[in-house]
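The next part holds the structures, each set out as structure tokens.
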Structure I
Amino acid sequence: MSDTSFSPGMVTATEKPPVGALPRAKRGPVINRVTNEMITESLSAAMRDMQKAGVYSLFFGAFYAAAGLFMLALLTWFQVYYVIYPLAAGFALIAPFVAVGTYEVSRRLEVGEPLTWSGVLGSVAQQGGRELGWMAAVSVFSMIIWIDMAVILYAAFFGLKSITIVDLIDAMFTTPSGVAFFITGNIVGGMIAAAIFSITVVSYPMLLDRDVDFVTAMITSVKVVSRNPGPMFGWAIFIAFMITCALVPMFLGLIFVLPLLGHATWHLYRRAVGPDQTPPAA
């Protein structure tokens, strides 16, 4: 038999708050301390998810690799070779969006829901029409800025003339303007990548998992990075290294690397972001 007594001033489930009183606003989710061990645990959990999910995980990796090959072929066809390197380097910017399917797979495995194509793809499509769609627009816009900066830097150092990929590589390592272009491009690209990593590292899985707006998700993501700079910087370096290695064999390594990083991102998000905080009653 439950105790239905209450103390003076307590608001019960059926009692109305005073007229004019505002509902208590949430303070946002708890940001947990991220450790290197937590990242290692997330990667181990990702491997287990890939073993359980099988073709579901590899499907999203294959889609990502196919998209990269298509863009590479397109740039080669139009002979805009100077965009190939920044495109490959910036290809990671849209990875969090493509990996949304792997987040859903990990979520279903976590709560014991069955894996079906209609369930996984349907959930992603449903979320895509909500705040997740706005987050995807942020990633696409970031990719456009990335490519625009590459074109501007190329024009600044080489002019408007078009050169072959062989001549471009030779110039980057044998001429002063080429070396300056290579160094400047990597510095600018690194700054853009760091900013995008900060706003997306947990925002995509958070939008899939919770009913929040994309601005709140981005703010939470920045908080996770700013409060855990060391481990999150290491995580960013690891992601960059893995994607770089995956790009070497003509993007084919992404078939395995994307789902691995996607599942690990989900588990890292679950460890880094706690439940919403609600301030105590006055």
Structure II
Amino acid sequence: MYKLLLAVALFFSTTLLGQELYPASEPASNMPSRSISYKLNTMYGQGMHSTRMLQRYNPEVMFGLNKNWMLHTSMSFSDMHDEKFIFESVKAYLKYRFLSIDEVHKHFRMAVFTSAAYSRNHLDHNELSLSGDHSGIQSGIIATQLWNKLAISGNFNFISLLNPRYKDYNGQYEYDALNYSLSAGYLVLPINYTSYNQLNLNIYAELLAGKNLSHNEETYYTDLAPAIQLIFKSTSKLNIGYRFQLKSDIERLMKSSFMISYEHIFLNALRKNKN
């Protein structure tokens, strides 16, 4: 009976909210309490200034501490800033959900988050990112609305590079920026839930943008990132997506990239202390 209740809890906590599991951004909702999730994200794309196919791998471990708090820890390995494939960064991400208005087949949630990253890479372009490229901190707010099979989410955040040497380039490079995104997810399959083992299919479209805050001539980018997602037995998730530039005046590492990621969640892995 206990295992059955766990399966039912996982079914309702993941499949019904599957359309909020955005491949390129975080929703305001959290993963199930006391759960652990392991994820490997991969990204591939041709460099703007070379013929090389660039690649990055981000292994990540996520913790659902309770219904309001969620912690991510990750690393990155890539050859994007070096011709050799190297270990490049570590990152921690903490999210707190402070508002949840739940109704039948719909809800509205809000959360705040902060993250910090250390990267070995040198400064060589003005698209600020803590996903392996730069050392810095990032903080922001997220709002997510679910209506039946459709979920819409907005993210607004500030990023600042912390390494003092970033500011020693006489204004050549940026070190502060605003990032924002608008994400939509729609549950395509199954049409009706009949079994915990049913395959889920979600489709996504995410608008991702950033604006630099200093007086450098390179100031903004706007990207679109469509993706599909398969969820197996409510515990494993496969994302396949493509991100491409709509408009930008920044000299970037890549104008487009492919993304593939796989994630598996373990429910109730963080048990309560009986004492």
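Bear in mind these aren't lab numbers, they're just calculated from the coordinates by the rules spelled out. Since this is a predicted model, take the numbers as computed values, not measurements. Cβ atoms are built from the backbone, for glycine too; each structure is taken alone.
Remarks
- Highest-scoring label, criterion being mean count of other Cβ atoms within 10 Å over residues 72-79, among I, II: II
- Once volume of the Cα convex hull per residue in Å³ is evaluated on every structure in I, II, the highest one turns out to be I.
- Answer label among I, II for the case where distance in nm of label points 7 Å out along Cα→Cβ at positions 56 and 120, calculated from the coordinates, equals 1.6: II
- Distance in nm of label points 7 Å out along Cα→Cβ at positions 192 and 216 derived as 5.6 - corresponding label from I, II: II
- Test item: FRET efficiency 1/(1 + (r/R0)^6) of positions 48 and 80 (r between Cβ atoms, R0 = 41 Å, to 0.05) calculated as 1.00, pick one of I, II: II
- For 19 (relative contact order in percent (Cα under 8 Å, 6 or more apart), calculated) the corresponding structure among I, II: II
- If helix-only ellipticity at 222 nm (-39500 (n - 2.57) for each DSSP H run of 4 or more, over all residues; to 500) is computed and equals -1000, the structure in I, II: II
- Winner on distance in nm of label points 7 Å out along Cα→Cβ at positions 104 and 256 once structures I, II are ranked, highest first: II
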